[in-house]
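Below: a set of structures, written as structure tokens.
Read-outs: derived from the displayed coordinates by stated rules, not from any lab. Because the structure is a prediction, the values reported are computed rather than measured. Cβ atoms are built from the backbone, for glycine too; each structure is taken alone.
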Structure P
Amino acid sequence: MIIDDDSQIRQFLRRALEKSGYEVVEAADGDQGLRQFREDPCDIVITDIIMPVKDGWETIVELRKEFLHVNTIAISGGAKIGPFTYLTTAKRLGAQRILRKPIQVKELLTAVRDLTAFPGELPEARTTPRTRPVEKKLILVVDPDADHSWTLCKGLADAGHSVTQTAKADHALEIIRDQVYGVAIVDVMEARVGNTDLFQVLRGSWNPPLIVAMADFHALSVERSLVERGVDHFLGKPIDLQYLLTVISPPPEFSGTLAGLDLLDYLHFMLLTGKKTIVEVTSLSGHSCRLYLTSGRIVHAVSDAFQGEAAFFQCIEFRGGTLANLPWSEPDRVSIDKPGEWLLFEAARRKDESG
């Protein structure tokens with residue numbers, strides 16, 4: 001599938017691919033492309049970045065959320081905003097290949113051949129040895145969606161974990177009387193039986209598991225209530241298996257000093273991880289700010305007498321200093337409602353203008 005608002009580019013790419021024996025469909029924007037893909041999935045999606053209605057970044061993120069192993073190639077003129085380029089941002093969001101316009105047919109065909117030879121992953125990843133063994137966990141999955149549950153449980157089992165599955169919270173309550181689990185993954189809609197809250201029962205056990213709540217919707221108010229009920233992580237359905245595996249078995253952590261690091265790059269990386277954390281930034285002159293990051297958003301910022309966007313942009317103006325990740329705690333208010341990507345691009349634009 002080729003997604004591009006420029007019909008001439010679509011025709012050029014289509015001719016090159018069909019000449020090499022591929023079947024091609026087209027879409028003029030990301031929204032149209034997503035609708036077509038849901039109705040008739042294809043092997044590879046080639047998407048432009050800047051398009052009306054829905055851009056390439058949103059398209060890549062939504063495709064990867066709904067179809068874990070989708071192959072995507074991002075194409076763009078390589079424009080740059082601050083420290084980011086359209087294509088490097090696309091790669092960070094999950095594109096397996098990036099190609100700069102004007103597209104060279106040889107590069108296009110090489111990228112397509114690579115992804116069709118090794119679907120769902122980078123070719124070099126197949127030859128990379130696994131250096132860190134996975135600690136086997138006993139995992140309880142409570143999910144009324146049979147299809148989603150089967151996919152999730154199979155992925156966890158394939159990763160080396162032992163999984164018990166049930167569709168109902170009352171059955172889960174019986175199961176946990178006889179078995180201690182290291183991880184519980186529970187659909188929010190199946191977390192209560194009458195006045196009994198499965199989350200609170202799990203958290204109150206003598207050896208509480210890591211608790212992951214999942215739902216096919218997301219709201220900050222819901223997330224806050226789940227934290228109060230003892231939930232460690234709140235993930236949207238369908239679950240991104242690779243991210244879930246890092247939640248269950250996080251890699252070893254490092255501490256130390258990062259020299260020459262651009263603060264915007266660091267915040268961009270943290271937003272992509274989706275982790276809950278408080279980033280504390282201290283300038284060389286001793287001023288400090290705290291940025292509250294959760295689920296890929298910056299929801300609150302505090303800097304001296306400022307809060308919200310004003311505090312965020314003041315923080316970005318710091319010229320050097322130190323930063324640290326602090327354990328998560330709920331902010332006293334949500335002061336920022338704009339997407340994290342918008343904040344970073346706007347900060348980069350201001351930095352460029354200020355020189």
Structure Q
Amino acid sequence: MNGEHMIRVGIAGCGYWGPNLVRNCVVNEHIELKRVCDLNPQRLGFIKQQYPFMETTTRFEDLLGGDIDAVIIATPVQTHTALSRQALNAGKHVMVEKPFTTSVKEAEGLKALASRKKLVLMVDHVFLYTPAVQKIKEIVKRKQLGEIIYFDATRTNLGLFQRDANVLWDLASHDLSIMKFLLNKMPRHVSATGLSYFKNGLESIVYMTAFFDSHSIAHFHWSWLSPVKVRTILLGGDKKMVLYDDNEPSEKVKIYDKGVGATPSTSKQHDLFISYRSGDVVSPKLDNTEGLKQVCEDFAQSIMKHQTPLSGAEFSLDIIRILEAAQQSLKKGGAKVKVG
């Protein structure tokens with residue numbers, strides 16, 4: 001494809017997230033949004049109100065014609081594999097909402113198909129593209145934190161309960177993708193425990209620990225049963241530590257020049273002398289670019305330049321590997337399960 005041509009896009013799904021994708025595609029200078037699809041005519045009517053010029057359809061097949069280069073899929077996760085496969089077989093580049101698929105086998109199949117067809121396949125792991133996470137990645141790459149010791153994430157609120165997925169599959173992709181992006185490594189094992197509040201087999205609270213080969217650990221708490229909305233990540237190094245609070249309107253990232261040191265005590269052979277260091281707290285300036293705007297731009301650029309997106313198929317497959325291992329651990333009452 002000539003890099004000067006606009007990418008002609010169709011979007012499937014106009015529920016919760018779809019309208020945000022429509023809005024960002026409409027204003028992207030490299031994308032021509034040709035058509036929007038949803039099974040619900042009322043949702044299409046909502047899009048028509050916002051964008052009277054937009055062509056709408058209830059048939060997914062209308063996104064697979066010769067006037068469309070790429071398809072964005074924002075439908076329920078159970079439909080991701082079938083719709084993505086259909087679009088890839090029709091020669092369309094594909095971006096799909098998280099989670100990528102419902103199993104490792106499905107994700108591997110889509111990745112292999114996209115590779116054979118030489119098509120771009122990516123997942124909208126939107127937090128990777130936010131100024132806050134991009135800034136933390138820069139801090140980590142510069143070794144400002146030193147050796148990473150722990151990653152601690154909490155993502156809770158009251159609802160929204162899903163009918164066909166537990167809180168692990170609903171919320172965990174966000175934090176797991178951030179962890180993978182920042183640490184640039186995969187856990188070897190995971191252990192997960194949870195509670196099904198409605199006793200319907202779908203956990204509404206999950207705690208998960210991820211174990212790495214290196215001297216580091218990650219812990220996660222996801223819940224639909226919290227009276228307060230919490231969106232925090234703590235990243236601790238042996239030099240400095242970072243707090244990322246997505247609920248903060250301005251100072252989302254804070255770097256703490258704090259730490260703990262230990263030296264052998266001279267009095268007793270096995271005792272340690274613990275020392276504490278407390279310095280400045282710095283909140284770096286972040287731009288206000290919307291993460292989803294960068295997602296759509298990465299999709300377009302990857303197609304035009306024949307390059308791998310930041311949240312491409314292999315990266316996103318790794319997230320499904322972790323999720324599947326965590327689900328197995330839940331079924332085994334928290335037993336350690338190997339990832340991959």
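Distance in nm of label points 7 Å out along Cα→Cβ at positions 34 and 282 computed as 4.2: which structure among P, Q? Show your work: numbers first, answer last.
Values: P: 4.2; Q: 4.9.
The structure behind it is P.
Computing Rg and Dmax of the Cα atoms in Å gives 21.7, 80 for which of P, Q?
Q
One of P, Q was used to compute FRET efficiency 1/(1 + (r/R0)^6) of positions 26 and 226 (r between Cβ atoms, R0 = 30 Å, to 0.05), and the result was 0.10. Which label is that?
Among P, Q, the structure yielding 0.10 for FRET efficiency 1/(1 + (r/R0)^6) of positions 26 and 226 (r between Cβ atoms, R0 = 30 Å, to 0.05) is P.
To which of P, Q does the computed value 10 (relative contact order in percent (Cα under 8 Å, 6 or more apart)) belong? All intermediate terms of the calculation are to be shown ahead of the outcome.
Working: P: 10; Q: 19.
Computing relative contact order in percent (Cα under 8 Å, 6 or more apart) on every structure in P, Q gives 10 only for P.
Give the label, chosen from P, Q, of the structure having the highest value of distance in nm of label points 7 Å out along Cα→Cβ at positions 154 and 234.
Structure P comes out on top.
Comparing mean count of other Cβ atoms within 10 Å over residues 202-209 across structures P, Q, which is largest?
Q
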